[in-house]
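Structures given as C-alpha cells follow.
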Structure 1
Amino acid sequence: MADMSVGMMGAGLTGMQRGYQTVTNAANNIAQQTTVNAGESSSADLAGPLVNLGVGERATEASASVIRTADEMVGTLIDLMA
C-alpha cells in the first residue's frame, strides 16, 4: 500500500505540473491575442485559450484530489502500523 501511495503522489504531482503548464500557456495565449488585437476593431478568437485555461484548471484540481487521497492512504497505513 505504501508503494501505491508513493506512486499516486508522483502521478498527482506530475498532473499538477502539467495542469499548471496548460494554464500558463493558455494565459500567455490570451495575453498575446488581446495585446495584438488591442488596436483593431475585430475581437480576438479567445475561445480556444479560454477552454484550455479551464482544462488546465480542472486537471490541476483532479491531480490535487489524487494527492489528497494518497495522503489519506499514507495516514491510514501509519495508523494501522501504530
Structure 2
Amino acid sequence: MPPSPAPAPPPKSGLLRREALGFWFLGLGALGLVRAWMRATRHGGFETDTVSLLWLIGSAVLVVIGAARIWRALRSARR
C-alpha cells in the first residue's frame, strides 16, 4: 500500500475572519460616538450630562480596543 500524501495546509484566513471581534468593537464604538455626539448636541451647543459623558468615554475605549486588535492582526500578518 503506497503512503498517503501529506494533507494540504489550510487556506489562510482573511483579516475579517481573524479579527471579527476587533471590527465589531470598532463598529460599536463608532456608533456609540455618533450617539454620544447626538445626545450632547441635541439642544444646540455641546451640553453633556453624566450619561452622555460615560457613553462617550465607553465608546472611545471600544474604538481604541477595536483599532488596536485590528492593527495587531495586520502587524502579525505581515511577518
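When distance in nm of label points 7 Å out along Cα→Cβ at positions 7 and 55 is computed for each of 1, 2, the one that comes out at 2.7 is 1. Once relative contact order in percent (Cα under 8 Å, 6 or more apart) is computed for every structure in 1, 2, the highest value turns out to be that of 1.
Suppose helix-only ellipticity at 222 nm (-39500 (n - 2.57) for each DSSP H run of 4 or more, over all residues; to 500) works out to -31000; of 1, 2, which structure was it derived from? Spell out each step's value before the answer.
Details: 1: -31000; 2: -23000.
Going through each structure in turn, the value belongs to 1.
As an exercise: Cα Rg over 2.2 N^0.38 Å, calculated from one structure in 1, 2, equals 1.61. Which structure is it?
Numbers: 1: 1.61; 2: 1.80.
Structure 1 accounts for this read-out.
Read-outs throughout are calculated quantities, based only on the coordinates presented, and are distinct from any laboratory measurement. Nothing here was measured: the structure is a model prediction, and the numbers come from that model. Cβ atoms are built from the backbone, for glycine too; each structure is taken alone.
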